Structure 1
């Protein structure tokens, strides 16, 4: 009886641990840019937004940071990446939908920095289709996507 009770308790603990598993993906647009050229740097306001993002996510246990080939996404992610001592991992902006799908198999908390015209594709790749487009003058959206063990996704939209 005692061994049976221990076995049942062990099974219950294992089930709770497995069912509690989730992964969080934080998705943002790059910070404000200095101009409208093809590959601009961040403006002072954009650099401040990047610093704020690093502060907000400092305790989120992020282990992977994805950026596009454009320096504005890299500059947005750098303060957090440096704080967490994480290398920036590039993805192709034009492959955002497929990139979003690939995130379904990642197993760590992740930051993804994209563009106003790529965020929706990344979210669609994760199975999230009910998001309004990001306007060209919006830089403050922070999508917090939670993936459960069965790869179903839910999200919360925050502003920062």
Structure 2
């Protein structure tokens, strides 16, 4: 015989949907609850519905959205750029072309930075060679350092 639980009608029994509280979402996503609240304030996460007691009740797809945000940040996108992508997706369109343009621009910036660093490396190698070839006993009194004065 299966036991039956007969509760008085006046008792309130909480029933939860498929959503999850912020702590469970944070644990699933591997981020802090503070970060989730920040993403909500920044417009990256939609405000979730609330339980009757006022707790945030996130839908299951919230974890996937947080994973997207983290991956986009790891790829170098700014929060503003991520918001643009999410707005396009939330509007029902595929953001592929927009993402492609963002990635191309970030790649251009990285390549430009690599070129700058390559030039800086070459200049530093020249200075190191000059420093290695300099005898400190022959340094004149006047300049602070003739190696760096040559730059």
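Every number in this text was worked out from the coordinates using simple rules, so none of it is lab data. Everything quoted here is computed from the prediction, not taken from an experiment. Cβ atoms are built from the backbone, for glycine too; each structure is taken alone.
When volume of the Cα convex hull per residue in Å³ is compared over structures 1, 2, which one is greatest? Can you show the working numbers first?
Values: 1: 119; 2: 263.
Going through 1, 2 one by one, volume of the Cα convex hull per residue in Å³ is largest in 2.
When FRET efficiency 1/(1 + (r/R0)^6) of positions 107 and 123 (r between Cβ atoms, R0 = 30 Å, to 0.05) is calculated for each of the structures 1, 2, which structure yields the highest value? Intermediate results must be reported in sequence, preceding the final value.
Working: 1: 0.95; 2: 0.75.
The maximum falls on structure 1.
If FRET efficiency 1/(1 + (r/R0)^6) of positions 43 and 115 (r between Cβ atoms, R0 = 41 Å, to 0.05) is calculated from each of 1, 2, which structure is the one that comes out at 1.00?
Numbers: 1: 1.00; 2: 0.70.
Clearly, the read-out refers to 1.
Suppose mean count of other Cβ atoms within 10 Å over residues 99-106 works out to 13.6; of 1, 2, which structure was it derived from?
Numbers: 1: 17.4; 2: 13.6.
It must be structure 2, since only it matches.
When FRET efficiency 1/(1 + (r/R0)^6) of positions 51 and 83 (r between Cβ atoms, R0 = 25 Å, to 0.05) is calculated, the result is 1.00; to which of the structures 1, 2 does this value belong?
1
For which of the structures 1, 2 does the calculation of relative contact order in percent (Cα under 8 Å, 6 or more apart) return 28?
Attributed to the structure labelled 1.
If helix-only ellipticity at 222 nm (-39500 (n - 2.57) for each DSSP H run of 4 or more, over all residues; to 500) computes to -18000, which of 1, 2 did it come from?
2
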